[in-house]
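K.L.:
Several structures are given next for inspection.
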Structure P
Amino acid sequence: MLQFALVNLLNPLVLSIFFLWTSASLVAGELRFYPVPADVVQARMDRLKQKNEDRGNEVRLMFEEAGCKGEDLTQEKPEGGKSNVVCRLKGQTDETIVVGAHFDHVTKGSGAVDNWSGVSLLPSLFTSLSRLSARRYTWILIGFAREEQGLIGSSQYVRSLSKEQLAKVQAMINIDSIGMDSPKIWVQRSDPRLVRAAAALAKAVAVVIEGVDIQQVGDSDSHPFQARKIPVLDIHSVTQENLAILHSERDIRTAVSDAHHYQTYQFLAALTAWLDENFTRIPKQ
């Protein structure tokens, strides 16, 4: 388990990282990133709302409180439904990496796992990324609407991008149903390069991360991006043992372990910081 004592946002975590890609290829470096304290992540998780419209509004409010506002924070309405919440964090280039999580849920339960657990991390990831001293990429963090009705929000977002804008999207990370267990990667749905990068980073920072593919669930918001040949990484916490929690009355706040939830956030804060600096260095084979 990844353990950090740091609570001061003005000082980064500094990790010496060694990635063994192949027996003949070693990349070494130093990673600096800025995780917010556990109580901040937990407090955002506790702001769970029941109505989907209220959830979208709460995501926007949390982004504003984290510092994403003005022209960098928009709500883009899919056809006939609730609005995506889109936060842009500018980098040195207009090449982008998208991090997304849907905020809507089905009528059963309160949708704490699926997917307030994922979308409530986005403002904390915004803070982590905003503290990087020299961001290469422009990061787009999106709370997607209407995933449960057929990926409507994510599909609409991808369709709204011009050919030139699509060409600038380098990768997409999807966060869905985390915190029930340690972080998992949906390997079948994810780009092999990103899987290797995530696995190597997890090993370097002593996070247990597994590849778990669950066959009984539908597509995720990464699918519209993958369909346009954008590399994706799907992060979740679903196992055969806890799968039945999803879309049930058991999907309530207590189904999310604060320890697993924060561990996943720490891992994603480290991963996004590392990708910002090293994405182009990931071996293609």
Structure Q
Amino acid sequence: MRAHLTCLLLALLYAPAQAGLPAAAPTATVPDALTAVVEQDFLSCGQTARPDPALNEAARLVLRGFKLAQATAQVGYRAKRGGAELLTGTITAPKLAAALANKCGQRLGYSRYGVATDQGRFALVYAEPAQVDLTRRTAWLEEFLRLTNLARYRGHRCGDTLFASTGPLTWNEPLGRAASAHAAQLVRLNFRGHLAPDTAEGPMERARAAGFPGPSVGETIAYESLTPEEALQGLLASPGHCRIIMNPEWTVMGADVVNGEPGSAFSTYWVQVFGRP
């Protein structure tokens, strides 16, 4: 009987994980021609989606028989929603294009995807990353400041440097504006780091432009965090960022949080700016 191509839509969103995980099975490198078909399909549907290495891993697990919720949980990927398609048979670029055609509504609103293949099967996983609820932005930033002060009060080891308990920070509006400017810049120009790629401006220039009079500032950035607790935990785990947070010279802080856009390198951005007026 001739090999045929079957398209099976797996569970959208997240079914409860099942006990007993399937045994491992080998997977192969996805041919560039098949990856190009998936990319073109998203573009033809007016979707700005990009490949995500974590979703490639999730797609490999789907091929092994994992449910979508299991696969994304296994690779540590948090999503608002997601879906997957499993194709079986002889997978060629034309057959894949035909299987995906005229199904734009099925993948509408997803900005990340991953693919995997083995002998006779192809998995496409697509997802929209979880993001921060910005209706709670003020509360998030108040908590960010509170947790930062708690860390400073407790003291912390940053790499090989032990910082003793130090004084609390108060909120500073100019530094908050500087943080907002950089957060927006990170999303608009789609980069990571502290120097703007178009102007080479850094934290001090942004603070000056926002009206901060102090002689120096420090800046930290956390990516992909959903809460201020996660953001601060990740920053304290980085010795360089940790030293900035624990610096006893600082007396004020501003911050902001924004979500990425379709095509952004990250789904969330948390920016802190520290200073002493």
Structure R
Amino acid sequence: MRLLLFLSLAVAASAADFDLLIRHARVVDGTGNPWFRADVAVKAGRIAAIGNLTGKTAEQTIDAKDRVLAPGFIDVHTHIEGAVELNPQAANFLYQGVTSVITGNCGGSRTDLAAWFKRLEEIRMGLNVGSLVGHNAVRRDVMGTANRKATAEEITKMQAIVDQAMRDGAVGFSTGLIYIPGTYSDTPEVVALAQAAGKYNAVYASHMRDEGRKVKEAITEAVTVGKESGLRVQISHFKIDTPAIWGYSKETIALVEQFRREGVDVVVDQYPYDH
């Protein structure tokens, strides 16, 4: 009995403090604060400690050698539908530090989200995946590519698809109002569908109706949709696509800042582009 007790105590005493210990890292923690030097410990798949962990042990130790250590990046604008099933490991994202993505942008998405999410679980995706429900996909399900305004009955059907997608886990509603068939819609239609998502504390992400000479009107439309639906507004790839007016982004940024001062929850994302 005494021997068994001694052995159990010895095992307990020699057990490592953590599963993984990353030492000597420059930590960027995602809060917006400046980076700081620290050790980071992981146990049972979760961060267990951050700081000076001298004297602590781990099953595996990595010397970061003053490299940057950060939480996985979130790419809020992707179009992975279709391709992701062919490459479930998603190494192209992971090698860039991206561990979570939002897809379904610009009005294009799956509308059978419950089945799709189940499929992603079955193929053991290497990424965390969230999806918007896209206006173009929803409109195509109900109206095909018809070049006309939606009837009241069609809007009701589209609202039902949006509502179901939100209950199935969509993180918001997206539009691609420069693309067919979304370009055939009017603002009241977009507002009506956004309102179906508005009950779920979600986001409205828009590839706007115009990114050239009528861009201010397009920004105002996006903000109007957000105001009337209760959705937070995310304007996608904020830019000027007309070379003759490059430089006009000073005006469009000022307009967004004006709406923000007025209390509108509107932000933008951007990729490299002339402005």
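K.L.:
Comparing distance in nm of label points 7 Å out along Cα→Cβ at positions 127 and 151 across structures P, Q, R, which is largest?
P.N.:
If we compare distance in nm of label points 7 Å out along Cα→Cβ at positions 127 and 151 over P, Q, R, the biggest value is for R.
K.L.:
Match the computed value -1.18, -1.35 of log10 I(q)/I(0) by the Debye sum over Cα atoms at q = 0.22, 0.28 Å⁻¹, for residues 183-254 alone to one of the structures P, Q, R, and report its label.
P.N.:
Q
K.L.:
Quick one: relative contact order in percent (Cα under 8 Å, 6 or more apart) came out at 19 when computed from one of P, Q, R, so which one is it?
P.N.:
Only one of P, Q, R returns 19 for relative contact order in percent (Cα under 8 Å, 6 or more apart), namely Q.
K.L.:
Just checking, which of P, Q, R has the largest value of mean projected area of the Cα convex hull in nm²?
P.N.:
R
K.L.:
For which of P, Q, R does Rg and Dmax of the Cα atoms in Å, for residues 119-198 alone, calculated from the coordinates, equal 19.0, 62?
P.N.:
Source structure for this number: Q.
Only the coordinates and a few stated rules stand behind these numbers; no lab work does. Only a predicted model underlies this, so the values are computations on that prediction, with no experimental measurement involved. Cβ atoms are built from the backbone, for glycine too; each structure is taken alone.
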